[in-house]
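Scrolling down, you'll hit the structures one after another.
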Structure I
Amino acid sequence: MVEHDLAKVGVASSNLVSRSILILLLFISNLFSQPIYIEKTYCIEDDTLRASFFGYQSSDDPIIIQIPKDRVSYTVPTNTLRAAFSDHNVTVIDSSDGVVIFKRNCMLMGKLDAITDAFLKKFQDAAPFVMIEDKPRITIKTSLPSDFKRYELADIRISDATLKRNSGSFIAVFNVGDREKKLYFAYEMNAKVMVFKAKHNLLNGKILTNDDYESVWESLDNLPTRVIVNELAQNAMIRNSVKEGQLLTDFNIDIKKAVSKQSTIRALLKEAGLVIEVQATLLEDGDIGDVVKIKTEQGKILNAKIVSPHEVIILE
């Protein structure tokens, strides 16, 4: 009876050990089968990237890729990385769209935030109507100077073309001791601007009303040349026909003047305390305050200043 009970204990102990070994094997299996996520962009400091750089956990840490020392930005197909990991039976989950970019000096020796904030301020001061959804991604276009920590940011210079694109380049000016140093940076961002889209076909001469167009937000990269942004004049008039869904541009729009050519207008001549009124015809369009030419009923062509939509003052 005692031997029988001891046998049971031995079997139970054996089962317990077996379960422990199985759990340990499963843990080890799960550890080494942990998937590696391949991202689209990586910031790097070293030339040699091992498996651990990508999150691989193992006592074995093989080299996955070697980055050329002279490259600020280096692009490789994702398949290159997948092949390196497949040799070690590692599952790869790809979120890179097939291409991986490695960039150096992402934090710009601690100056990234200052340069980004200065770029944003300069951009928004020049184009306050642009809505920037996220912080721009700033990178340097050349190798970062070894003594860059000494550089003090002095100014950001942006071209007019930069104000119309979601990606491009700009110049940062730094003071280095008693010298001035310029460095070129690249930027990428998501920015939009308010523009105006025709609700229906608009013919030449049409005075625009709120029922003729709608305000929409468009990416900077999708804007046609000379597009009208931010606001539209109340007296806007169609100069060249516009199709439904088309964005309004300076090419399509003219601003209707307060008075139009060939209109009949009252012309006042002030002389020696007297005011003489004559009827005249406008020879050109004009707004209040403009000096235009008029033709009197007697055929005289005179200069006159527009003081209201119905009246001008003849100038001597």
Structure II
Amino acid sequence: MGYAHIPVRHLTDNRTELDTRIEAAKAQGWRGWVDTIPVSSQVYELAMGVRKAYPFVKFYVSDKCRWHSAIGDMQYASEIYAAIDTCPYVLAKIGYGNYSVRSNGGTATFMVRARGIENEKYDSGRPQYHMRITTNLKVAIKNTLANLLPYDMREVADCEYEGYRSKSQHVGASKAAKLPALLGSISHSVLLNEIRALTAMGVAFNTPEFRSVAQSCDDAAKLANEERSKRIDVVLMHFVTRTHGIVAECIGMQNIRAYHTFRPELLETYPLDGVPQALQDKVAVLQTLTPGDHVDGVGMKVEEMLYWVEK
């Protein structure tokens, strides 16, 4: 099991079940709460210890976290995610429970799981490979703080690349398919009728299908050829607040339809008023979209403040 990079935006997509759990916990008078999440006392202590040292951290939860039943239908979380506003991805998962390789044995421990951890005691395919576990609360807090490392722009781009590339390829494939679709509209009977008409009348076309092909085939062929050889250069732009104001962190890649994996250019950072006008204009268009929407020739909105922009 490799490390799963989790966008923070995906943790707030489905709120219905979480809201139900929250209401049930409130009704039972549950005492352990972290950012509106009912949690075990151990997770509460760990989270508060982390926040004391790192006040900007925020906590989230999902169905991928461990939940335990308490009174009646009430449930509380024994795992939560840690994130910060300036990074689109979860930085770590923390929890308290049995993290032994043998699920039916072992002592309950504090746990932090993060991409920067490589625990060589375990096979790289096991969840424990990316974990630090301990029975000591202070050590658990220290382990968590050491692994709350924001993603750099290359990591973000690497995680987001395939989603954008697939949409760009889909647009190209749709355009390239226009010519086959146009030619496919000509049935055998239509073709026979046209041949008979040509034989009898010379160059005049008798069917609307043939007239459509005659009028459109050159443009369709040109469009198909252009899309097959089209080069798309992009830049991933992340607008983030730093101590001196909002900046745009940008990392680009050339010719994305030619490569399955992300091949980055150098990272560039612009102050907000220093972003090149061509990029500003396209971001202005993308800001009006719903996250995940793609506009050919412009780019794609990943989430608020994070955009793929075509150069």
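Values in this text are rule-based calculations from the coordinates and carry no lab data. Because the structure is a prediction, the values reported are computed rather than measured. Cβ atoms are built from the backbone, for glycine too; each structure is taken alone.
I, II: which one has distance in nm of label points 7 Å out along Cα→Cβ at positions 112 and 216, as calculated, at 3.5?
I
Taking 1.00 as the value of FRET efficiency 1/(1 + (r/R0)^6) of positions 232 and 296 (r between Cβ atoms, R0 = 30 Å, to 0.05) derived from one of the structures shown (I, II), identify that structure.
Clearly, the read-out refers to II.
Can you say which of I, II returns 18.8 when mean count of other Cβ atoms within 10 Å over residues 128-135 is computed?
II
Have a look at I, II and say which one yields 2.7 for distance in nm of label points 7 Å out along Cα→Cβ at positions 96 and 184, as calculated.
I
Out of I, II, which one gives 13.7, 41 for Rg and Dmax of the Cα atoms in Å, for residues 56-135 alone as computed from the coordinates?
II
Can you tell which of I, II yields -11500 when helix-only ellipticity at 222 nm (-39500 (n - 2.57) for each DSSP H run of 4 or more, over all residues; to 500) is derived from it?
Traced to structure II.
Looking at percent of Cα pairs over 31 Å apart, point out which structure of I, II has the largest value.
When percent of Cα pairs over 31 Å apart is calculated for I, II, structure I comes out on top.
The value 3.3 for distance in nm of label points 7 Å out along Cα→Cβ at positions 248 and 264 was derived from one model only; which of I, II is it?
I
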